[in-house]
1. Which of the displayed structures (I, II) returns the greatest value of mean count of other Cβ atoms within 10 Å over residues 136-143 on calculation?
2. Say we calculate distance in nm of label points 7 Å out along Cα→Cβ at positions 400 and 616 for every structure; which of I, II gives the highest result?
3. Starting from the value 31, 23, 11: which structure in I, II was semi-axes √(5λ) of the Cα gyration tensor in Å, for residues 168-335 alone calculated from?
4. For which of I, II does helix-only ellipticity at 222 nm (-39500 (n - 2.57) for each DSSP H run of 4 or more, over all residues; to 500), calculated from the coordinates, equal 0?
Structure I
Amino acid sequence: MKGTPYYITTAIAYASAKPHIGNSYEIVLADSIARFKRSQGYDVFFQTGTDEHGQKIEQKADAAGMSPKAYVDKTAGVVKEVWDSLNTSYDKFIRTTDEDHERQVQKIFKKLYEQDDIYKGKYEGMYCTACESFFTPSQLIDGRCPDCGGPVTPTEEEAYFFRMSKYAQRLIDHINAHPEFIQPVSRKNEMMNNFLLPGLQDLCVSRSSFTWGIPVDFAPGHVVYVWLDALTNYITGIGYDADGDSTEQYKKLWPADLHLIGKDIIRFHTIYWPIFLMALGEPLPKQVFGHPWLLQGKGKMSKSKGNVLYADELIRYFGVDGVRYFVLHEMPFENDGIISWELMVERTNSDLVNTLGNLVKRTISMTDKYFGGIVRSTGAAEEIDADLKAVCEETVKKVIADMDGLRVADALTDIFNMFKRCNKYIDETMPWALAKDEAKQDRLAEVLYNLTEGIYLGASLLEPFLPGTAEKIAAQVNAPLMKLSELGTFGNYPSGTKVCENPESLFERMDVKAVMAQVMAEHPEAFVDAAPDAQDGKGDSKPAGSKDGKDASKSAGSKDGKDASKPAGNEDGKGSKEAEEAAEYATIDDFCKLKFAVGEVVACEAVPKSKKLLCLKVKLGEETRQILSGIHRWYEPDQLVGKKVMVVTNLKPVKLAGMLSEGMVLSAEDSEGNVCVMTPEKDMPSGSEIR
C-alpha cells in the first residue's frame, strides 16, 4: 500500500458560470477520498479542472460582450476560487484551453480518423445546447432533452462521426467481467439496459455550426465535439501522447483508480469514454462512480428562483468544515441528498457543537482543572473501559471498510458514533465525582486519558473529511495527527502530554430563527415564491421532519433520528415510488384554494435594498396592489408598465426587503434559467378571474 499510486479525478466543471453548492459537493467528496488514501500511505494524484469549449460558452461570452477565451479565463478563475475556499487538496487543475491539452486532442482526433474509427458524414437530429448533446426524436422525453429536460432544436450540419458499434460488444464484455467498473450498481444497470444492449448509434464528434472549440486541423470549419475534447483531459493532464511518447507520470498513474462524476453524465464516462480508450489502445479506468445530486428542498437549484446556494456564502455562516461536514454527511450513497438552511443549522448544533465540540472542550477543561493539563495513563482500568476501547478500535475498521466502498457518509456517521460513545463514557464514569475522592485520582487520570485518546484517534480519522477541525483538535491535545496507516490498537496518545489551556469552542451554537431572519434580509428574492407561512419566517424555523421544532435531532423522514441517510418518507432507504407520486399530485381542492386574476402594471420601480426585486403597482379591477417580484434580472421597470400579467391574489401579504408584497406575479422559466412573466393571450380587462 505504501507508495502505491492512486489516481482520482473529478468531472471538469463547465466554465459557463459560478458553481453552486450542488456542483461543489463533488470536489469535496473527491478531496475526502484523496486525503483518506494519502493517510493510508498511497501516492495520490488528484486532478480537477474546467471544461471550456462549446456552443453554450460561445453564446454566454457573446451575451457578456467578451471573447470566449476572456470569458473562460474569468469563469475558470471563479471555479478555482470556489474549490480553494473549500480547502481541497487537488494536485492539478487542468483547463481544456491549455495548449498541451488542445495539441493532444487534435492528435487523438487525427489518429482515430486515420484508423477509420472516425468518418465524415452529415448530422440531422435534435440538439440540446445546455448538455452539448445530440438526440434522435425517439430518445426525447415529451419532446425535450432526456438528460436535463430542456428544449432541443432541429440541427443539420456536416460532421464527423465515431463508429461506436465497433466497440460496443467489447465494452459489454468488460462491464460483465468487471462488476466494480460502474458504481453504484443501479448506474451500471441503467447503462446496460438503456443504451448498450439496445444497440449504440454512431456518435457525432465534430461541429461546424460554431467556432469555439479545438479546430480539427485537417478539416477547416470543424471543431472537436466538446465531449471528446473534455473526456480526454483525464489522460492529457498526466502526460498522454497520441504518438506513443507518453510521460513517465502517465505510465505510473494510468489507468485511473477512480473517476468521480455526477449521475447526469454517467453515460459519457461509462460508454463513450471507455470506447474512445479502446480505440486508442489504452486501458480503461478501474472504476467510475456516479454520485447522486444535492437538492435544494425537493428540486434542483435555480438561479432565477433565487434558491441557489453557493459555497462561499455558506462558509460565511457555517465555516469551511461546517459546509464540508454537511455535504458529505447528508448525501446518501445512491439517493439524492437535500440541503437547506434549517437543516444545516440543525446539523451544526446537534453534531458539530453537541457531539464533537462539547466532548473536546469538556475533556480538556477537566484535564486542566484536575491535573494542570497533564494527561496520564495510570493503568487504573475498569471493565467499562474495555467497551470504549473496543468501539474505538472497531471504528477504525468500519471507516476503512466504508471508504473502500466509497460510502463517505457512512464513514462520517461511524466516526461521530464513536464520539457519542465517548460522551456516554463521561456520563458513565462521572469524572466530577471521582475528583472529589483523593483515593480515586489514578482512576480519574485514566478516565481522562481514555477520553483524550478517543478524541485524538477520532480527530485522526476525521482529518480527510474536516481537515481544519482535525488540526484544531490536534493543537488542543498537543499531539500531531496520526496517519491511518499508523492507527491500530487503542493507546497511541503519548502519556504525560500537556493539553492546551482554556480550549476554544470548535463550533458555535446557532439560532435557526436568527439565521433565517438574516438570510431573508440578505436574500429576500429567495422567498418570493415560498409558501405563505414560510414567507413570514414563522414556518421555516423548524427543521425538516419536525412538527413543532422540538425534535431538532431527527432528520427528514426519520422516526428516531438513527438513520439520517435515508430519504424522507421511507424507512428502508430504497425510495417509495408511490409516496413520491402521491406527493407530486395536487387535488382540485388544493387548486381551488388559490385565486388568480389578470392584473395591469400601472407603475414599477426597482427595490432599493435588493438587486433582484422589482416593486410593481398592479391594478386588479377597482383595486391596486403592491407586489414585489424577483424579475429585475430580466426586466427593467419601464418594460413592465402597461403590461397585463397573471397574479395570485390570495397569498398572505409579506414584507420583503422592508416593503409589503400583496400577491405574486406568475412567470415561466426555461432550462437555461430565462424568465418571462405570464400574460393573457387576448387583451382581458384587469381583475378578470383566471380559472
Structure II
Amino acid sequence: MNKRFNILLAIGIFFFLNTQLIQAAPGDTTLVVPISGLKMTYTGNYDSLLVLPDTATHSYRKIYLHYILGRYSCPAGTQYCGAWDYLTSVYILPAKHKGDSVELARVITPYASSMPNTWTNEYVIDITDYAPLLKDSSTIRVNYGGYSFGFTLKIELEFIAGTPPRNTVGVKNIYSSRTHGTFWYGSTPSIETYLPADTVTMASPATNAMLRVVATGHGSDSNNCSEFCAAYYQLLLNNTMISQKTLWRNDCGINDFYQQPGTWPFQRANWCPGAKVLPIDHELTSYVAPNTPFSVNLNWQPYTSPGGGSNYVIEAQLFTYTAPNFTLDASLEDIKSPSKQNAYYRSNAICSNPVVIIRNTGSTTLTSLTFTYGIRGGSPQTYTWTGSLPFMQTQEVTLPATAVNFPALSEQNFDVSISAPNGGTDQYSANDKISSTFNYPPQFPSKIAIKFRTNATTDTTNSQHSETNWRIVDALGNVVASRVDNPINTIMNDTVTLAYGCYTFQVTVQQCDGVNWWLYADYTVNPGVGYILFRNAATNASVTLPHYNGGDFGCGFNENFTVGYYMDVPNLVKDASLDIFPNPSNGSFTVNYDLPSAQLVNIQVYSTVGKEVYNRQIDSGVSNSQELDLSALAPGIYLFEMQLKDNRLMRRIVIAK
C-alpha cells in the first residue's frame, strides 16, 4: 500500500463479524479491514462492525483511512449501472451507538463506466484527529449517494504507533442537536434556518481547538447552483467573523485520475469527480479559552434560487486538544515525486527535482529544515529549506535534482529524511523518514518530430489564437522549444533536436478541455478534433506519451523524459564500470573506471542544455583513476561522458559550492 512504509509486522489475526484486525508489535502498525469486496448495489448505508485497537492505552502518531474503489461487472440488462460521479461518505458510529455518527471522509466517485473490472483507485485520508472515536467495538458506515451502480469498495484503517503532534480530547459535531448533512440552498426557508449559532465549550484538559468544515454543492438550478456556482460561507465566533471561505474547486481539470468519461474537467462547488473532498480547517486556539462557552455560526452567502433544486452537504466538527507535544519538530508527510501513488500520477515519473510534503508538528514556527535524500543504494545529498511555516500547516518542498548513480532501470526506492529544524534538535525522530517506490521516466530520441493539431477553441483573451500551447523545458526551466499563440484548426509540424539531458514536454489548455473531448459533439459548431503526435525523426517510429491519453487530459499535462540516458545514466558498455566521487562536490572529482581494454578515452562534460564545458583526452589502461577539476564551473547539474572506442559511459554529477 502507498503509505504502509514497509513496517507491517502482523502477529495475530482476529475476526469479529465482517472485520479483520491485524495487530502489529508496539511501535509498528495495526491494520484494521472493516470492509472488503463490498459491491455498492443500492443507495443508502452499508454498515460493518469492527474491533479497533485500544487508543485509550496506546498512542498513534498517524491514523490513515485507505478508501480503495473498484469496479464490478453488472449482469446483462441491469438498469442504472453506469458508475457515474456520486457522493460517498464514511462515518464512525461510536460504541453501542452512543452519540452522533461522525463523518471521517468524503469521496466523490469518478466517471468510471469505461474502466475495466480490474480497475482500482486508492484514496488515502489522514484521520488522526478522530482518535478518541476510533476505539472499542464501533460501527463503520459507508453512505452511497448514487442511483447508478457498478462500484466496489474496500476500507482499511492504518494505525501507526507513536506520539501525535497534539492529543485529541474530543470530537463534536456542530449542529449535532439538529439534522446535519444536506441543506437546501436558495429556497424557502433559508439555509440559515437550519444553521443557527451553536454554543460549545473547550472543556479541560483541552487547551487547543480547531473547527473542520466539509461542504460540497450538488444539484443545479437555472443559475447552475449549487454544483456549478461558487458560494462562500463566513465563520463567526461569538458573532464576530474570523474567516470567509469560497467553496470552489478550480483544479478538476488537473485531476490525477484521468482520462474519465463525462464532464470531469468542469470546475465545481468544492469537489471534483474521482477526488476526495478536502476539508477546510480553522484553527481556533487563539480565539477561545478552556471551560468558557463560545458560539459557532456558519453564515452562507445569501442566495435566492429561481427554481430551487440545489443543496449543500455540510459537516462541521469541533476538535479539542491538549497542548502541542513538541515545541520543535517537523514531519515528513508524503513524497509527491518520485512516486507510484495514484494520487500523484500527473507529477510522475520525474528525472529532475523531487517534491515532498512537510508539516510543522512543533508549536514554534518552522523557519528552516535540512533534507537528506536520494535513491536507495546511491550517494545521498543534502538541502536546507528556509521559510515560515506555522504549527500544523503543510508545505510542498521542491528539492534540487538528485545526482546519485542509480544501479538499474527497474523499480527503485527513494528515501528522504529531515533534521535540524530551525537549526536545532528535532524532538521526535519517528516522523523524520519516509520512502517511496517509483519508475523511471521514458527515454526519448534526441531528434523528435512533433505533429500538433489545434481545434477551434480560442484563447479567451485573444480570439485569433488557439487556447492550446506546448513547450519543452530543460532541467533548469529554460524553454528549448515551443509552439505558442497558434492558429486554430491547424496542423503544425516541428522537428526538435535535443542534447543529452532531462526535459519536460508541457502542454497547457486555457479552458481545461483538452484537445479532443466528447462533449464537443453536442455543440452547434463542432470545434474539431485536435491531437499531439511524437515520432522518432530518424526512424519515423511512434514515441508514446503516457500522460497524453488521447487528448482528453483537461487543463494540460507534463511529460518528463530523458535524452541520451536514463535517469540512472547506466553503463552502456559490457564489462566496464565507472565511479565518480564525491558527488556532489565543490568541483573536484575522482574518476575510477575499469575498461575491457587499454585505449584512448575522451572525457567530456556537458551542461543541462547540451553545451560542452570540458574536454580532455587520456591514454588509458584497463583500470585507472583520474582527478577531475571542474571548480571553474558554476554550481549546477552536469553530464559526465567518457567516450570509448566502441561506446560510452555516462554519469550525472553535481557541483555544489
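1. Largest one: structure II.
2. For this comparison of distance in nm of label points 7 Å out along Cα→Cβ at positions 400 and 616, the top structure is I.
3. II
4. Values: I: -11500; II: 0.
Source structure for this number: II.
Bear in mind that the values in this text are calculations on the coordinates, not laboratory data. Every value quoted in this text rests on a predicted model; they were computed, and no experiment measured them. Cβ atoms are built from the backbone, for glycine too; each structure is taken alone.
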